[in-house]
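S.K.: Each structure below is given as structure tokens.
Any read-out appearing in this document is the output of simple, stated calculations on the displayed coordinates, not a laboratory observation. Keep in mind that what you see is a predicted model, and the values were worked out from it rather than measured. Cβ atoms are built from the backbone, for glycine too; each structure is taken alone.
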Structure 1
Amino acid sequence: MHTTETPASGSIYDVARHQLRARDGSYHVLVDAAGRRMRANTDDWCTWSTGNLGNRVLLHLAFVAEACWSRQEWLAQPALLAAGADVAAHWCGRYGIPARQATVAKLPGITTHDATRAWGGTDHTDPGEGFPWTEFLAEVRARLG
């Protein structure tokens, strides 16, 4: 999971246009505060999301959000979190990924750009310490039934 380092007022369209122009990163799916989801790449595509190993072996969901957000700021974006939970639940169900927070040493599970620093090639810390894991994972699990 990632943040695009874009204010909540940004959109998946703004981020996608920037990535097409700048060619400085990509994800599999983008979600924004309006609850919109955009598939940016197919699941089998090697995106440019994190260090090389993470690019090759992980699926990448990016929230149009900022890693500096507090827990309260994240929870104030229910449509954003719901859209992300939809995507994560789809991947969990399709690929047999457990709906649990994981480090890269304890995969499979849901992990972060921050956790991939263990593999090298990145220094990012998104989605940040304020990310509401308990609520997010509850939403993912609810979607899985």
Structure 2
Amino acid sequence: MDKQWEYQVRINLEEELAGLARGDPDNAAIKPLADILAKHRATMKCQFDAFAEYVAEAEKRGTENYPLYAWTKATIEDAEKHAKYVKSFTLYVDGNEVYAKPLADALEADLQPLVGGKLITRLSKHDTNPANNPQPPAQYRK
């Protein structure tokens, strides 16, 4: 039997609007996006902020229990990657980071018209199949 993968939708926002989304998610400038997210019971989380929270939690609770700590810390300390990830957002549906394909497909379809405009610069859908996801570089594996 084939494994049923779960999915995640991610978006990249234009730089100025990414700052608004991080600090003022109710701002009128991102209302078209907020309306779509509300329709799908979805919220967005900046990937850089999620990485920084992971690092802070690991440092508070003990890094030995956080296998991605070193890689994630190196990522947030890299200026080029910082610039990339502050514009990238993971979309959560009903509070879940990954969700069923039909939910991801519907969210992706409704967001598609915003891609290439003044708001969303990139839209992608990812599955939980490890073969399709980056693995830590050798220097960060235990």
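S.K.: Identify which of structures 1, 2 gives the largest calculated value of Rg/Rh (Cα atoms, Kirkwood Rh).
M.R.: Between 1, 2, the highest calculated value is found for 2.
S.K.: If mean count of other Cβ atoms within 10 Å over residues 31-38 is calculated from each of 1, 2, which structure is the one that comes out at 19.2?
M.R.: Of the structures listed, the value fits 1.
S.K.: Compare distance in nm of label points 7 Å out along Cα→Cβ at positions 15 and 47 across structures 1, 2 and report the one with the greatest value.
M.R.: 2
S.K.: So FRET efficiency 1/(1 + (r/R0)^6) of positions 55 and 79 (r between Cβ atoms, R0 = 30 Å, to 0.05), computed for just one structure, reads 1.00; which one of 1, 2 is that?
M.R.: Source structure: 2.
S.K.: Quick check on the output: -12500 is helix-only ellipticity at 222 nm (-39500 (n - 2.57) for each DSSP H run of 4 or more, over all residues; to 500), derived from one of 1, 2. Which one produced it?
M.R.: Matching structure: 2.
S.K.: State the single structure among 1, 2 that was used to calculate distance in nm of label points 7 Å out along Cα→Cβ at positions 39 and 63, giving 2.4.
M.R.: The correct label is 1.
S.K.: With relative contact order in percent (Cα under 8 Å, 6 or more apart) coming out at 27, pick the structure among 1, 2 it was computed from.
M.R.: Only one of 1, 2 returns 27 for relative contact order in percent (Cα under 8 Å, 6 or more apart), namely 1.
S.K.: Ranked by mean count of other Cβ atoms within 10 Å over residues 7-14, which of 1, 2 sits at the highest value?
M.R.: 2
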